[in-house]
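Trainee: What follows is a set of structures for review.
What follows is calculated from the coordinates using simple rules that are stated; it is not laboratory data. Computed from a predicted model, the values in this text were never measured in an experiment. Cβ atoms are built from the backbone, for glycine too; each structure is taken alone.
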Structure P
Amino acid sequence: MHVIVTGGSSGIGLEVARLYAARGARLTLIARDPAKLEEARRDLLLPGDVQADIRVVATDVGCDAALSAAIAAAETDFGPCDILVAAAGVVEPEVFEKLSGSTFAEQVTTNLLGVANAVRAVYPGMKACGRGRIMIVSSGAGLIGIYGYTAYCASKSALTGFAEALAMEASGSGVGIAICFPPDTFTPQLERELEKRPPEAQALIGKASPWPAKDVARRIVRAIDRGTPRLYFGFSITGLGLFGSLVKPLVTWWYRRKPA
């Protein structure tokens, strides 16, 4: 089994890779930082292993041509991709009027186009084989607008439409399309994000404690095993996912009435 994980050098992506490594899967980890990728590869090796079926590739998921070439090379070495977990993402909180166009574009490019680029690289091969599973990692922030997160919310919410449309196209092909909406998760990225998170956002998001990355990864892999098309985490995110049209007006009402 060949599993490709974008954003596989840390956080949720690395923990997903760890679970598949324990199953003996051939792994391709894709991220931007070569040093972090090599550290992740060493972290995943079992005691005594010098070499294992773990390939690391430093590339930007936002660059379609480079990512496509990297995945093609990985499939040459490890065989067709059986499972893609598109977990690469970036977040830079800031109110819209202070958010530069380049920073806005970076989040959309990585979080939305980066997922589409990864899917584009494996989807035709999966269809040709008549099997495969794709898990798109969105965010709880993709279900509701959050103060200071215009770019992030826009990019993550767009993934829902992409996943739904692709699932319609993939119907009957043997390729399963799924999307998940993780909560705040203990990762290096969250540590950086919290330093910039506006208090107005923390008043809403901070009501729930972050999840350990291992727990999020465990639920993602279980959902892939079961063919679950949508995966929500926790009471709040599940409520938004299932009853958003009812819940969001209440959240907005509460937010506007809360003391400054």
Structure Q
Amino acid sequence: MNWRAVRTIFAHEMARFWRTPWESLASPVVSTVLYFVVFGAAIGGRIESVEGISYGAFIVPGLIMLTVLQQSISNASFGIFFPKFVGTMYEILAAPISFFEIVLGYVGAAALKSIIIAAVIYLTALFFVDLPIQHPFWAAGFLVLTAFSFSLFGFLMGIWAKDWQQLQFIPMMVVTPLVFLGGAFYSASMLPPFWQDVAKLNPVLYLVSGFRWAFFGQADVPVAASLVAVAVFLGLGMAAVWFIFRTGWRLRN
């Protein structure tokens, strides 16, 4: 394992993160405050609690998961797309490092950025609601695995994209709607029986449900199913990355 190469890629990506503190850290804080104003105050005034949990606290895990998915995909996709765009990707491929080391550097940095932002959102939420975590170990595990899994998908999207428009298409048109329809701001049990079954076809529901269970001990789907969903996301992402570097798809042409 060429740890020097991994550290170099990782440090380069993290340096870009710290060079833009407003976009990296202040924006999630502002967004969190706005979500609490809109959802916590406006809707929370009509819905006092969901399954015995104050609505303001109930939406926090979904809000964190929404941000983690968006940031993981965005950071990882930009990180690998930019070398393709400026033509330095060939230097990376020609360097004496394996595809695993390349992926570990880019994806590890993207996942860490998302985890830092998630922590900032959690600390911001504490100013508005009382938010204990019943299962901190499982919360950290869900957060890390989800961030890493979707950073892998962002890495894949950065390789797939041919221009900046394609780079923004999937986060805006696919991921964000899936999160909003995946119980981020409501419980699936609030839906009619038919729509509860439809909601269970949304894979993001399992991520949000598992993460919310770590906070409150309540979930829309079994926790085991959430763990399986995270494992499937991680396995599919790793398999796809291995295939791309094995074949050179959209890397060497």
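Trainee: For which of the structures P, Q does the calculation of helix-only ellipticity at 222 nm (-39500 (n - 2.57) for each DSSP H run of 4 or more, over all residues; to 500) return -17000? Working shown, then result.
Mentor: Working: P: -17000; Q: -23000.
For helix-only ellipticity at 222 nm (-39500 (n - 2.57) for each DSSP H run of 4 or more, over all residues; to 500), the value -17000 is produced by structure P.
Trainee: Continuing with the same structure: Mean count of other Cβ atoms within 10 Å over residues 143-150 was computed and gave 24.1; which structure, P, Q, did it come from?
Mentor: Derived from Q, not from the others.
Trainee: Looking just at FRET efficiency 1/(1 + (r/R0)^6) of positions 87 and 119 (r between Cβ atoms, R0 = 35 Å, to 0.05), which of the labels P, Q belongs to the structure with the highest value?
Mentor: Values: P: 1.00; Q: 0.45.
Greatest value across P, Q: structure P.
Trainee: If we compute mean count of other Cβ atoms within 10 Å over residues 71-78 for structures P, Q, which one ends up with the highest value?
Mentor: Values: P: 16.1; Q: 26.1.
Largest value of mean count of other Cβ atoms within 10 Å over residues 71-78: Q.
Trainee: Let me ask another. For structures P, Q, which has the highest computed value of distance in nm of label points 7 Å out along Cα→Cβ at positions 167 and 183?
Mentor: On the way: P: 2.2; Q: 3.5.
Largest one: structure Q.
Trainee: One of P, Q was used to compute relative contact order in percent (Cα under 8 Å, 6 or more apart), and the result was 26. Which label is that?
Mentor: Only one of P, Q returns 26 for relative contact order in percent (Cα under 8 Å, 6 or more apart), namely Q.
Trainee: Suppose Rg/Rh (Cα atoms, Kirkwood Rh), for residues 111-214 alone works out to 1.05; of P, Q, which structure was it derived from? Show your work: numbers first, answer last.
Mentor: Numbers: P: 1.05; Q: 1.00.
Going label by label, the one that fits is P.
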